[in-house]
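Please go over the structures that come below.
Read-outs: derived from the displayed coordinates by stated rules, not from any lab. Computed from a predicted model, the values in this text were never measured in an experiment.
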Structure I
């Protein structure tokens, strides 16, 4: 059961702020500063940043091992626990409360600073111990766990853009196997020029709208030319049914099916047949048919090949009648944080009875036709939905959820 969630996103520092921005059609994409090009000029000159708020609310003894991504995750976790009605003071006494968090890498800011210091001074002793904890790949999971005193399972998913949704899926597995009662799960990322550079050299980042940032990214659109990197965190409180009911929790949604798989075909090119298999298997796990699904929240980032492959896969599973939209036109691609951020937004859409459109989708690319693209705020009641996240390495993940209506 999902009983709470919190987000720090480029379009809002809470779920409420994010949903108001989606309702208003806000786009967070903006031009980045000159420092963006200190390692050579990037083709992509835009991003979706977050303005860090009140980091000093976290005690220095805990904050010193945190980069912005871990601070975002702690803040989103605090929101999620409050939303779920769980007192953080009760967590250290309960070994059946766990934490699973995903990210693409450790802090790119910390990694860059560490190697700049190391290469300049040629001495490891010039590095502080806290820098190590900001660089390691499970920095988000360990910092959230330390902040709340978590005694249960702590692990990190690291599968690029699928990391956050895989964290939710891994938490679902822990709970359904009876190993944990509650898991804080999700993902976090930082916006940094080295991250954008990795997409830039693959020609996967948007570069044609540097002079008009709000017009990109453009998922499914005929003029799309790549993704726009963002940052932030999304965290979900996942509980067993018995635990949630025993404490009288407000159940927001239920994870009823999950699957993750690999294409085994290509390291960077999306494969619609494995995407199709992933979605169908998640539905089978949920004992749902495609006709039961009222909405699909697409991964669609704005890349020419990836969006087309996902559109073909969605059509193969659901045909042309199920509403589909991507939220990345509003907030960019928050990478490992995107799955849980967009999952929270989708639950809120189901609870409000409004589907938000794919922002910047002005002309549907024929290569992305065959599915029911949502292009304006659309009233619709739906109970079951599917959320996709896909990643480099041919990694696919999908979660099916049921939302009880008030």
Structure II
């Protein structure tokens, strides 16, 4: 089922009431990817499909908003514009007829190609090659020029074996896993430490915390080697990073110059527990996204234990935050097992490597932050990560 809307000469939607699109997510952590898409497209309602990696988006979204979200995203392969979702219990001839009407309803100018993608293996009884050939034939009959190498537009067709559905629509984003965020490694940087986050998790944390680019600035509260700063800057955001260690600031600047020589991101030597004295005055109350992966073991805050350090940083962040700011905190935990498809239940207990969860929870409440969701990432047999998303709570 899909909704017809009027399309202008350049293919841009002229009326967007109740548009229905589909997000195709990467498989490494769909639960986090859903949170990322929700943050990047805050005006869309996410509706989960039977598939773990397909999400329907309902709401008023322009193609430019969708393109910006995909360009920023770590966990989203592509968005399918006003997609058709076909159930394998139906005959494929019905799907082909729906696609014929779809292509008449949503024309594009320029060359095209069909881009099949498989989720969760091969779908029984359905040939992606045969479907792509039939849809390619429809495109040819409708006068399109087929260019498999460098088309102007791609028609995305996701065959999801786990749910037995096919989602198909004009693609926003390339759908490739072999380039961009998924191909980069922290070890590629000139300044690297073993504790550096994978770029895909760092980018995702920045997006969940910061939302769309126009929302405001991003602050990496304890920069370290600069992983968050790099991802925020590369995604086109106004970016700040703070660290007490001059060596870390110097190394993070090396990484920033290597990755993005013309970046305007600012790395600031200073104490994250005293942000009003560290940040430029014109950045005060404009920080909409905070990201924090605090140091463990010996840290430069001296006698503060980890709960006290986090509390002091959260209090400080509250003083420079925008009125609708968000924060993502990443903490090491004892192995929790694989849980890539769902957020943690609100009452689920976790065993932190450092400190107690109850203390962290109390710290957020005491400093004026509200915990929204938590996820876990399995790292290896002796380590997991807790990824926590919080929103600034209204002041009395």
Structure III
């Protein structure tokens, strides 16, 4: 039988359901409007659920989570789930919730002869958020910036943070492969829900185009693409947004400064003086657009042979010299390891594949420093404080 809100058992069930998180959208199912009804008969309950996304295995995962949560209640002996897809109207309403827009007024009178209202302005969810934004930059390509982004992001997530990543290297996207993303993003109406791999959410041009397809865009199109990555994606409320910038100091870096003026820049270089000199330009770029450089990571610092000796194949000292010039800490020195390259090729990063390896330990140390020693006590936004 259906019971009203005055029944204490139903209230207990609803309280428990508020703590159940959708595995894809990563938000309480009660806030998403997924609970469509409860029916109690004795100590048994049937819960009607409406899903916004086609089933790829997550329906069963969510049903299990609901049964485990509700089954903990002493007054409930059995739980049954009645699942269906959301209707088009329900999906549109949910998309508005995810965008932070007010739900439509069902009693509003619509004038069919009135001109169409302009679409609402896109909202940048990170302008006044508590999300910490880390932009990973390099002066030139080939220094391993994307592999550093991948492994540091996963290490941050392993510390209990919600981590999102934007692959802003539109021409040379590589993060879908490196992170092990093997499915396209979901859509709720026109809202993109990014896929999750190794605890990290990702949006990349590589999710919308073939891996071997060239992206031949000029600056305005790159700017627009980056804006859509920020505003047309449901990010939730991540603790970190990590951005893998393209090498150099071009259009994307300028757009990041405009869209995300609170971003902190981490520069990746290699030990040789030539790379360090080029990496200085990334620091100069950050200074010109009023972004703070918070640290340097030196990649390919040494190769450890079978004899246990560390060989400085690419020289030594470039990372520390750059850090000294920029007056920021050297966050870590990452060795040249075959498993690091192999992990990126097959989508099993080294912090996952071999967490006790020398490189993985260093990546975790870098993440720890970012998450503790370098965590700001106050955001640059005057009205936003943490800690």
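Given a value of 1.31 for Rg/Rh (Cα atoms, Kirkwood Rh), for residues 83-122 alone, point me to the structure among I, II, III it was derived from. Spell out each step's value before the answer.
Working: I: 1.31; II: 1.01; III: 1.03.
Computed on structure I.
With volume of the Cα convex hull per residue in Å³ computed per structure, which member of I, II, III shows the largest figure?
Looking at the calculated values, the largest one is III.
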